[in-house]
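Chemist: What follows is a group of structures, each given as structure tokens.
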Structure P
Amino acid sequence: MRFEDRDDGEYRIHADSLEPRAGQGHLVAVIVYRSQGGKLDARAVYRDMQVSDGHRWPTSDQSLQYALLLGARAVAVER
């Protein structure tokens, strides 16, 4: 499992990549939180635990980049 966090102004985008079984590709999830004064709000403003209905990516890098893109789009809509 790999994860990556990215700050986007007052938001934090968190993406997780998981390879459930060797050779079957990577699944990904993304959650966007609002950050106030450096503290994260426990309530997510966007959450997708099965990005693209379970589509699997060949590498964890590809899955994380896609999830971070979705998170950035969610932040743009939220603003």
Structure Q
Amino acid sequence: MTVKTFFLLLPSADVFQILDALDSRADAYEYTARHLAGTQDSGDDFREPEECRDANEAVGIAKHFRDVATATRSQIDNQ
């Protein structure tokens, strides 16, 4: 499978909004993994789990969001 790469020029405020959104999505799926594994904290009671098959899928999705955010931050640091 060929992966297409994009180079985007965005204002820094927009990039940091995207990073915030990626972190929020990762948090949501990390919560879902804990919820499905039965290990969520009592402070998590107000959250709703995301739709996915099982805790492993939730972990994988969260990792993907974290990886994208990490790659983006790395590119920012290298500029």
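Here, each number is a calculation from the coordinates, and none is a lab measurement. All values derive from a computational prediction rather than experimental measurement. Cβ atoms are built from the backbone, for glycine too; each structure is taken alone.
Chemist: Looking at structures P, Q, which one was mean count of other Cβ atoms within 10 Å over residues 32-39 calculated from, given that it came out as 13.0?
Modeler: Here the read-out was taken from P.
Chemist: Have a look at P, Q and say which one yields 36 for relative contact order in percent (Cα under 8 Å, 6 or more apart), as calculated.
Modeler: Q
Chemist: Have a look at P, Q and say which one yields -22000 for helix-only ellipticity at 222 nm (-39500 (n - 2.57) for each DSSP H run of 4 or more, over all residues; to 500), as calculated.
Modeler: Details: P: -8000; Q: -22000.
Considering all the candidates, the number was obtained from Q.
Chemist: Here's something else I'd like to know. Which structure, out of P, Q, was semi-axes √(5λ) of the Cα gyration tensor in Å calculated from, if the result is 28, 15, 9? Intermediate results must be reported in sequence, preceding the final value.
Modeler: On the way: P: 24, 11, 10; Q: 28, 15, 9.
Value 28, 15, 9 for semi-axes √(5λ) of the Cα gyration tensor in Å corresponds to Q out of P, Q.
Chemist: Sticking with this structure for a sec: State the single structure among P, Q that was used to calculate distance in nm of label points 7 Å out along Cα→Cβ at positions 40 and 56, giving 2.8. Can you show the working numbers first?
Modeler: Values: P: 2.8; Q: 2.2.
Matching structure: P.
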